[in-house]
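Peer 1: Next up: the structures, one after another.
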Structure P
Amino acid sequence: MKKTGAYLAVYALEQLPIQFTFGIPGVHNTEFYDQLNQSKKIKPILVTHEGGGAFMAEAISRTSDSIGVIVTVPAAGITHAMSGIGEAFLDGIPLLVISGGIHRESGRHFQLHELDQCKLLEGITKKTFLIRDHRDIIPTIFEAYSIAVSGEPGPVFIEIPVNVQLFEGEAGDFTLFKPLNKKTNAVNRDIAKSAAELLLKSKNPGMFLGWGARDCTDISIQIAEYLQSPVSTTLQGLSVFPANHPLHTGMGFSEAAVPAATNAFENCDCLLAVGTRFSEIPTGSYGINVPENLIHIDINPTVFNKNYPAKIAIEGNSKEILQAILEEMQALSPAKKNYSVAKSIERDKKSYIQEWKSHSTNRINPIDFFESLRKNLNDDAITVVDDGNHTFLVAELFPTYRSKHLISPTDFNCMGYCVPAAIGAKLVNPEKQVIGIVGDGAFLMTCMEIITASRLELGVVYFVFNDGELSQIAQGQEIPYNRKTCTVLADIQLDGLAKTVGAEFREIKLKEEIESTIQDALKISKEGKPVIVNVKIDYSKKTRFTKGVVKEVVSGFPLNDKLRIVGRAVKRKFMG
């Protein structure tokens with residue numbers, strides 16, 4: 001049987017857990033889009049920019065059981081999408097990236113969009129494929145999906161040349177996709193017992209959870225309560241342990257963490273780390289003190305012993321391993337009943353909140369905003385943040401209660417993530433409240449994508465923290481340099497922008513306006529209309545993260561350079 005490559009590709013995609021594709025049609029994929037238009041299962045979404053489409057697709061993979069898919073033109077479409085692909089690669093998010101390609105049988109050179117895309121993308125994907133034969137399309141797409149979701153997930157790229165898409169060829173077997181057998185190797189009970197013994201013998205055990213623990217919330221709670229151990233998370237894993245649990249401390253536990261975390265982990269003598277790579281952000285630029293007794297669990301064995309040596313490293317499914325460790329602990333010893341850790345955490349959290357409340361400002365105090373927002377959101381609301389000062393305010397001041405319900409760019413740490421990612425999250429979670437919290441600088445990068453939300457009638461609320469600066473880097477400059485460079489933004493009329501993209505506009509200038517404006521914005525969003533809320537935020541009080549990271553980074557400089565930089569800052573402060 002002969003079929004076009006575009007027909008075969010869409011047939012294969014329809015066998016997979018895919019609801020949407022994102023991209024922009026062009027001369028190298030018009031046949032593909034024509035086939036997608038006929039699909040009864042998959043809806044192609046036109047985006048404003050391929051970078052926005054990549055972030056939408058990535059957010060679908062983070063907040064649902066579907067996988068995000070990009071269908072774009074070659075060359076410029078791919079390079080535009082690379083920020084989202086890179087984010088997925090470094091953050092461990094499954095993604096299918098499908099591009100058209102040049103006519104491989106024309107005999108012509110220097111064609112439009114002629115580029116070695118596989119070579120370009122091999123550094124930020126798990127694997128790349130170039131399809132030359134119609135019979136390879138269905139099995140290749142199935143294989144690409146399996147690679148994307150297996151082990152540590154990530155993006156996989158497939159190029160389907162325009163001639164393969166357009167012309168008919170022998171289709172081969174029309175096989176149906178067989179769901180992956182997700183059975184993993186049985187947990188080594190001896191290793192699980194050794195881990196259990198190490199935890200039970202410790203006086204001050206702690207838990208450090210990353211995105212790899214996103215499906216382990218219930219078992220993590222059981223272990224934490226059994227040991228009465230404090231629980232810290234990574235930035236990407238902020239939602240994996242409920243922030244209203246008495247043993248939750250916050251992100252990280254270095255001097256760049258909130259006091260509840262720093263104090264709770266001060267004497268930690270055994271750390272159970274799950275689904276984390278101990279990367280730069282959650283460790284406060286590697287400022288954490290990891291005990292000798294480190295139990296490190298991850299599905300990717302290459303992360304072990306990279307930044308901190310593990311006493312016990314266990315490769316595999318985090319949920320199954322944690323279940324085995326809990327069972328071994330239960331067989332060895334009764335649960336601990338020392339509740340002093342939880343009381344100390346509660347005391348430190350209240351004290352830190354009060355510190356923020358006592359901060360005097362004539363703009364919007366972040367704590368007032370976050371308390372009101374949390375009060376007016378459902379427990380299952382999805383929050384999307386970007387990269388910037390607001391990210392760490394969220395980490396320190398905004399509690400999240402459900403796993404995978406707060407997402408952010410992390411190790412790739414790309415600005416411009418929030419606006420499109422919130423659209424992707426809303427598409428696959430239409431019944432839930434979806435809000436974006438984004439700094440003005442990051443907002444400007446992708447704000448035109450809100451046109452897509454308006455066209456699709458997606459009620460996303462964007463709270464834009466507007467202070468007129470790239471505040472995170474500005475604060476990072478101010479502390480060591482006592483000077484800011486290239487961080488002041490041009491003034492933009494957000495009300496005019498809202499009108500341009502078809503969104504409603506609201507503004508919060510005074511504390512008294514916070515509650516009513518949040519309620520109004522959420523009410524409008526229920527009607528399927530996006531809302532831009534201009535929040536005149538006060539960033540004058542620095543987060544613990546900013547202060548701690550700058551201190552940690554500078555402390556690692558050679559002595560001569562440290563003295564030079566500190567001396568320069570002091571001189572500028574007093575001499576201008």
Structure Q
Amino acid sequence: MNKYKLGKKISIDSILIKILITILLIIYFISLVLVQLKVSWIASSVNESFFTINKNHTSLHHPVRGNFYDLEYTKLTDNLNEYIIYLDYFKLLNSINTHSKDEISNYISTYINLSKHYIAQKIQESLEKKINIEIKTAKIKNIDTSLKNLDLLPIKIQLKLNRTYYYGEELSNIIGYVGKVSLDELKSDSFYNFDSIVGKYKLEQQLEGDLRGKFLLKNNNEYKEEYIPGNSVILNINSKWQKSLYKILSQYTKEYDAAFGGAVILETSSGKVRALVSYPGFDSNKISNLNNLDYYNKLINSRSKPFLDKTISQAAAPGSTFKLISAHGLLENDKISINDNYYSNRCIKFPNGQEFCEYGKFFYGNMNIIRAIYKSSNLFFCNYTLKTNATDFIVKSAKEFNLENFSLIDLPGEVTGNIDSPQKRKSLGNEWYDGDSCNIVIGQGATSVTPIQMAAIIAAFENNGKYYVPYVVDKIIDHNGLVIKEFTPRLLKAIDVSKSRDIILTGMREGVTNSEGIVRSLNYLPNNVKAKTGTAESFELVNGSLVPRTHGWIVGSFEYENILYSFTVHLNNGIEKTNAIPVVKNFLECLNKNFINNC
């Protein structure tokens with residue numbers, strides 16, 4: 001009986017033991033699966049260019065930089081930072097004391113997705129050379145400092161800052177670039193540390209305070225290791241327009257052997273800049289942090305001046321586009337009217353025997369001011385300026401349209417134009433002649449303008465004299481998408497164009513629609529284009545000799561989807577017959593078919 005009961009008891013105990021062993025085995029296998037899943041997740045994260053780091057392994061202590069977007073919220077920049085992973089020689093020595101090389105190789109390979117054999121080779125190299133050895137580079141967008149296990153690895157991580165620009169050349173004159181913080185910046189601003197990146201040019205520099213983010217403060221006003229990401233910037237730029245216009249400007253700059261080109265498109269009623277193209281630009285990806293010194297040194301002395309913004313920082317003689325200013329000065333000051341006519345017979349002679357002629361010495365015959373605009377007559381404007389002593393009035397009109405001041409665009413580096421005048425010549429002890437008056441009214445000589453100034457002038461004529469400040473930045477938003485700052489149209493001045501506006505715009509439209517018009521090649525476009533061209537003589541120093549060159553201009557306006565835009569295109573120091581019209585023609589063709597088929 002007792003034997004039976006004892007046997008029964010042993011049987012029950014055996015069953016319990018088996019159940020317990022089974023449970024333990026299940027737990028063990030589940031734990032193995034979980035560990036494998038974790039390892040697989042880490043490995044896949046590395047493969048997807050995402051590497052989590054503990055702050056003890058890198059000197060990264062700054063917020064994520066804000067980005068740039070175009071008007072349609074297309075992303076223009078990113079923060080694809082690179083993290084270079086090294087074997088830490090001194091930490092490796094300590095690990096060798098408690099673990100075999102094989103164990104260390106296996107452990108490291110598990111976490112950073114490299115073969116044990118490769119890691120073992122690098123460990124041996126590090127121990128032999130007694131230095132840190134690079135074993136991997138990982139690119140990530142965001143930073144996660146949660147993986148404590150990395151503290152156990154004999155590795156360290158070095159940050160390589162990599163600000164990425166998706167339109168590196170096309171927007172280089174607007175967004176600019178970043179670089180490593182300088183010693184002066186470190187000394188002057190406690191926000192930065194040795195690993196910080198700082199805006200060095202254009203909006204990256206100008207909006208540094210918004211883009212760089214913020215550290216949270218402790219009660220004693222010291223920075224904590226917590227931070228708020230930087231604000232992002234929404235531009236008025238249409239990146240499709242910018243990219244297409246850059247490509248087209250590149251084509252014709254090369255075709256006419258021009259030094260460089262600039263193009264501007266403004267929303268006429270507001271001053272919003274939809275395109276601001278400086279060709280050639282430079283690749284911001286190569287310039288940031290001076291990643292490519294050879295590239296930088298090659299560009300710095302180039303004829304094409306890649307680091308010069310040709311839209312706001314380069315002034316040149318405007319040629320016959322200035323006749324719009326001359327027409328305004330003559331009409332608003334009652335020097336001429338629509339009823340005044342002039343008979344142009346190729347050339348006139350000044351008392352000193354010097355000739356002043358129409359372009360190519362062409363015969364134009366009888367004309368009023370509208371025909372003088374669309375035929376671009378030199379003699380018409382020369383004759384009435386001299387006949388009515390209107391030189392001072394035309395200089396006054398140029399200043400009224402802000403040509404000797406800034407347009408006040410919200411970008412650094414803007415220069416003013418220059419208006420030649422009898423007063424300036426006199427102040428220098430020089431004489432002023434009739435030929436000088438005729439040169440100034442047709443945009444030759446010492447007069448110079450920038451593309452942004454000319455686009456703003458066209459917009460002012462279209463706006464009944466309202467001159468709006470051009471602006472690139474639409475708004476600034478925080479990392480949650482909330483608007484921090486929003487910018488609205490700003491009226492700089494109101495100019496009286498009551499006597500000149502309709503006549504000038506009619507002359508520009510006739511330049512496109514009239515069979516005699518210089519810009520008639522744009523008449524087939526459905527954009528109601530108004531335009532005026534300009535050609536200015538110049539000289540360029542080539543191998544120690546002055547070579548005759550030409551500045552080619554076109555200014556005007558066009559309609560697209562019921563919105564009116566004003567534009568300027570300038571090709572600087574091209575060959576004799578440099579022509580900016582094809583740039584506008586090709587761009588509008590691309591615009592009208594929504595930039596498909598290689599646009």
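Laboratory data are not the source of any read-out in this text; all were calculated from the coordinates shown. A quick note: this is a predicted structure, and the numbers were derived from the prediction, not measured. Cβ atoms are built from the backbone, for glycine too; each structure is taken alone.
Peer 1: Given a value of 1.01 for Cα Rg over 2.2 N^0.38 Å, point me to the structure among P, Q it was derived from.
Peer 2: Computing Cα Rg over 2.2 N^0.38 Å on every structure in P, Q gives 1.01 only for P.
Peer 1: Further question on the same structure: Can you spot which of P, Q the value 59, 19, 9 was calculated from, given it is Cα extents along the principal axes in Å, for residues 70-109 alone?
Peer 2: Q
Peer 1: While we're looking at this one, here's another question. Thinking of P, Q, which structure, once distance in nm of label points 7 Å out along Cα→Cβ at positions 262 and 294 is computed, gives back 3.3?
Peer 2: Label of the originating structure: Q.
Peer 1: Sticking with this structure for a sec: Give the label, chosen from P, Q, of the structure having the highest value of FRET efficiency 1/(1 + (r/R0)^6) of positions 158 and 534 (r between Cβ atoms, R0 = 41 Å, to 0.05).
Peer 2: P
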